[in-house]
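S.K.: The data blocks that follow each hold one structure.
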Structure I
Amino acid sequence: MKINELVRENIRNMQPYSCARSEFKGEASVYLDANENPYNSPFNRYPDPLQTELKKEISKIKKVPVENIFLGNGSDEAIDLLYRAFCEPKIHNVVAIEPSYGMYRVCAEINNVEYRPVLLDENFDVEAYKLMDASNDKTKIIWLCSPNNPTGNSLNFSEINKLLSWFRGIVVIDEAYIDFSTKKSLLNYLTLFPQLIVLQTMSKAWGNAGIRLGMAFADPEIIGILNKIKYPYNINYLTQQHALQALQNPMQVEKWVALILEEKEKLIKELQKLKLVEKIYPSDANFILVKVENANAIYRFLIQNGIVVRNRSNMPLCNNCIRITVGTPEENKALIDTLKKFHV
């Protein structure tokens, strides 16, 4: 597969913005290139546009070469850039599973690209042939989320493997919740499938949603395209420094994940005791999708009592479903105690 042939012609031919910090490698004693204020170090300096040190640390943990890593302002930046790189507005289309993460559709609409949702089966699983049937010669990207949001389940690997073998465009696997799953990441498949892009994040297991750092892992050619069209200093200095600090303690993340998974099982057991709960779907994430007798009424009742969950009733296959994030033992108890007070 020739990745360059999938890229929009204007992106392929454009000259990217070049700053002195990307042209100069290493440490200088005097910086007089970027019209910065010489005072208030280190915040007066623009951050490393390619986040070199941060990528080195991520590379060690993820076992992926630096040249295969792109860092964005949350995963949403990478999602949006992929539309800009590969999809010509009003001409190309993308295919995605449904229900799934809403930003795939939002970014399609922003970029004026046709969005083709394909309904999951009754087990919230994917069927590769249905995704292929929905695609045509104008389909540039297929979006998959595993573990999926809002359903919580991991997608069937054999179906993903079929899709990677069949589809001649970009396949994105969003693994935002992979740290909570017993299933293996698809990072090891990057060398086998040059069109594969794996998204991960510092927001979930790493407990750093506030710093907005998303990771995209892909073939170096795709990474080069994303770097070409991103804004020059997309990851600010504070985010880079905080992420570097967080990456020094991966054992803390493992402890958090273990605690969250333990609390998830306790929360499921307590929810199963409630008459208003009709079904709890299997979850490989840090949240659970729960079918209840009246999602809209329960959602409003929880809001009135200061507890925020996500009402997913408006999504296909999720009628009367609420999505509950696993919190601390105290937060989970507050949820259960409040639900016990609910009456239709």
Structure II
Amino acid sequence: MKKIRASVIGASGYGGAEAVRLLTMHPQVEIVHVTAESQQGQTMSGLYPNLRGFVDQTMIAVDADRIGRDSDVTFISLPSGKAMHLVPALLKNGSKVIDIAADFRLRDAALYPTWYKVEHTAPSYLAEAVYGLPELHRAAIAKTRLLANPGCYPVASLLALIPLLRAGVVQTTGIVIDAKSGVSGAGRGGGGGFGFSETNENVRAYSVTGHNHIAEIEQELSGVAKTAMRVVFTPHLIPMTRGILATVYAPLAKQLTDAEAMRIYQETYRDEPFVRVLDDTLPQTKATLSSNYCDVSVKIDTRTSTAIAIAAIDNLGRGAAGQAVQNMNLMFALPETTGLHFPGLFP
């Protein structure tokens, strides 16, 4: 079988570099180009020594026309607001596109100035972009040429809540999502108080009431519930490198036991290759480290009539690059687990 020619734009960042790492282990992929804005001329292995002997290519400047002609698929891992300028040329020149950032996640162009402080420059492409959560949109993912990879917080939050919402056992109002992330979520540039000295032995909330991932969480939940939804979402930064733990509190719409709730999750995710439903323990970030798995569980607080759903992922794996490679597999009719069927690192 002819290998898929893949390029990664923004390979010097954490998300892009993780995509490169996963792609170089993929049996059906050949990496054609790796690009960087600030690290042009450096080799991937010089910037990421873990890739030495695997990916020693030099990072080049972005040339969307050239990359589009040379690639069957292009992964874009740039700050939000930049991919929208490249996608038209990439698609025109024949490459499928997987945007790991946020430029095509929201279907309404009018929302981008509110949540991302930019005007969308390619709004005509929003209608064809598919939100890349296979548990919701697998069939559409397989047919698209433009894939909007989900944000890390939304992946954990959505996978925690979808079974309850789909089953109609929780209310669509009063839902609270409390999420915690490691510092790699801020990207290689970091800064803004996300350095070691500010994070070590410290936990703090940030972007309270205004995190940009709220928009896509509400968009996808509203699609599941078939009614407009609003949620309270508060992210926290914790002193670890990788991982997200999301705890979702949802008021019950009907009486439910732990066993009944667990059966809903087991049935929902029975055939999902990268969701593990835990019934004997609770999710923890260490168990998903460096993998594409999401661990989920649910408990019912009968005293307050609240479902408490918990999900753990690796923010650079299932929350970014791993999810992107899973979506690529679907887009090229490969077995979904190709290049991703391995456990996380522990301890």
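What follows is calculated from the coordinates using simple rules that are stated; it is not laboratory data. Source: prediction; values computed, not measured. Cβ atoms are built from the backbone, for glycine too; each structure is taken alone.
S.K.: Looking just at mean count of other Cβ atoms within 10 Å over residues 45-52, which of the labels I, II belongs to the structure with the highest value?
M.R.: Biggest value here belongs to I.
S.K.: Taking FRET efficiency 1/(1 + (r/R0)^6) of positions 253 and 293 (r between Cβ atoms, R0 = 30 Å, to 0.05) as the criterion, which structure among I, II has the greatest value?
M.R.: Largest value of FRET efficiency 1/(1 + (r/R0)^6) of positions 253 and 293 (r between Cβ atoms, R0 = 30 Å, to 0.05): II.
S.K.: Tell me which structure, out of I, II, gives 17.0 once mean projected area of the Cα convex hull in nm² is calculated.
M.R.: Value 17.0 for mean projected area of the Cα convex hull in nm² corresponds to II out of I, II.
S.K.: Taking -7500 as the value of helix-only ellipticity at 222 nm (-39500 (n - 2.57) for each DSSP H run of 4 or more, over all residues; to 500) derived from one of the structures shown (I, II), identify that structure.
M.R.: Going label by label, the one that fits is II.
S.K.: Let me ask something else. Ranked on FRET efficiency 1/(1 + (r/R0)^6) of positions 53 and 173 (r between Cβ atoms, R0 = 30 Å, to 0.05), which label among I, II comes first with the largest value?
M.R.: I
S.K.: Taking Rg/Rh (Cα atoms, Kirkwood Rh), for residues 221-284 alone as the criterion, which structure among I, II has the greatest value?
M.R.: Going through I, II one by one, Rg/Rh (Cα atoms, Kirkwood Rh), for residues 221-284 alone is largest in I.
S.K.: Computing distance in nm of label points 7 Å out along Cα→Cβ at positions 125 and 205 gives 2.3 for which of I, II?
M.R.: Source structure: I.
S.K.: Matching task: 22.1 is the computed value of mean count of other Cβ atoms within 10 Å over residues 29-36. Pick the structure from I, II.
M.R.: II
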